[in-house]
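Student: Please go over the structures that come below.
Quick note: the coordinates plus some simple rules give every number you see, no bench work behind them. This is a predicted model, so every value here is computed, not measured. Cβ atoms are built from the backbone, for glycine too; each structure is taken alone.
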Structure P
Amino acid sequence: MQVPALHQTLKNQKMTNENIRIIEKKLLSDNWYFLYKIIFDQKDKSGNWQRVAREVYDRGHGAVILLYNKEKQTVILTRQFRMPVFINGNSDGMLIEACAGLLDDLNPEECIKKETEEETGFKVSHVQKVMQAYMSPGTVTEILHFFVAEYNENMKKSIGGGLEEDHEHIEVLELHFDRALEMIRTGEIQDGKSIMLLQYAKINAII
């Protein structure tokens, strides 16, 4: 589902930075989401205005979750093919990640519960939001909402794997927490959002 166009956000948003003036917004592509060229003036430290242009990708916001089991000392992650990873030096394009998805028309909590059941097969009723972050602020508008939740075998309602109509082929992984942390060191886990959640779990001793 497409997200609201960035020009609507800019139109309705009150700008409070007196050193920035939006001059022009050009839609470059709406083939999947929205790619814009933003032309703006920026005042430097000397008080001079400079004309700047940046490309901005507007794909909406997302949510990600780390499922953990205190008794078993395990976490649930996924493995799936990612085209950007494939064309950037990863020989098979497979990436190990925490379960995640775009919000579309849902709020973050609704979204992550839905994504959790679709991708992992676990139906969770309680999730805890632990932070939110811009993941690539130089180019992408997305804010990612981070969640954690406990799971047990009674919550397993299906094999997961994602939605066929979305061409998702997701493998569900149950890993010992220490093993998952080690996989960050070895480079087996390179996904930023997943590393952040695993380190959050370690720092806050939730497992």
Structure Q
Amino acid sequence: MSTKATLPNILDYPQYISLVKALVNEGKTSGADQSEEMIYYTGLNLVRMERIKKTFHFTEELSRAVNSIGQAYKFVVLTEAWCGDAAQVIPVLGAIAELAEEKIELQFLLRDENPELMDQFLTNGGRSIPKVIIYKQSGELVTSWGPRPKVLQDYMNSLKESAEPMELSQMIEKVQLWYAKDRTLSVQHELAVLLGSLA
């Protein structure tokens, strides 16, 4: 059974970006939490995605991995417009799908509209996003990735375990600073390793 047949609310990459733009224009976000904070993050994320799309350059490792893909796959991304990690990862996935042409079909689902699927891909028991789920074109599950590079996850764990408690907003700021300094390199490396395993 194909993913598309079971997930009718699926979006392609341009549709997802259009959705985020529409939400920003309407002063809204995706999901049930329409707080000022989540709406603010959604606006920031649109700026981040547009900036990364304009400045993105493939590493040799990732370019080689994309070009080595031997068959076609579906990449289904569980996400929400307010998610800061997603804003850093999604433009990279968009570039990969463009380079891979017909080898990768990139699709997006909103996490909170698809709890049954999300709950099959929890991270430490939580619904962390983005979650990239990879299927063969036949619909057979291959693997998944996300919500963030391991080196960043380790950094976040260290912040959480720090003797001084940290507000969520402070942690979000530190995570985004990490992404800014990293310039997608860790995301590219992990996705290159993942794609290499598909070759």
Structure R
Amino acid sequence: MGQEMRPRTYASEGLILARRNFGEADRIIIIFTKNFGKISFIAKGVRRPKSRKRGHLEIFSHIKFQAAKGRGLDILTEAEIIDNFSQTRKDLKKVSVAYYFCEVVGRTTHENESHPAVLELVLEYLNKLETAKSLKKLRLEFAVRALVDLGFWPKGKLMLDPDMELETVIERKLSSIRVGKKVLGTSGH
């Protein structure tokens, strides 16, 4: 579904993959949406202390949102949390794995390409992460499933090194793997 397929104002749900400050008080938010794929939005005034959207726009939060087409980026007009995975946010090691999930999705998908199954996959793994014991196993399992679901790897074929396969697909190293390995330590738990 391309940009022109979205109406002037629209609503959907999605997962916040990334964000960066823009201008004085705005922020650019990248959301992997259920209906339209990955979209970059501008959230106007969200960095002001009185902004109502401020707490709803954290990375790896599952949100409902409303947006309006803008001249450049679409404008995020409303945002409401469906799940912010609060248990995960209490554990730095789990937070690093959640960032990894978001980085994998962000780097292996293109703007405006709808992949509802991949959104379901990442939400499934964020839910599993809340109570996971082996974070390394969960992270590698997610990488394999994401590569299969996106068509980069044949279903049922053994993948020996998911990290290497991912880096081959995106043609660069994932920064969250390096950070995650430092946080998780060499034991991988």
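Student: Looking at structures P, Q, R, which one was distance in nm of label points 7 Å out along Cα→Cβ at positions 102 and 174 calculated from, given that it came out as 4.8?
Tutor: On the way: P: 3.2; Q: 4.8; R: 1.4.
That value comes from structure Q.
Student: One of P, Q, R was used to compute helix-only ellipticity at 222 nm (-39500 (n - 2.57) for each DSSP H run of 4 or more, over all residues; to 500), and the answer was -6500. Which one was it? Walk me through the intermediate numbers first.
Tutor: Numbers: P: -6500; Q: -16500; R: -11500.
The read-out was computed on structure P.
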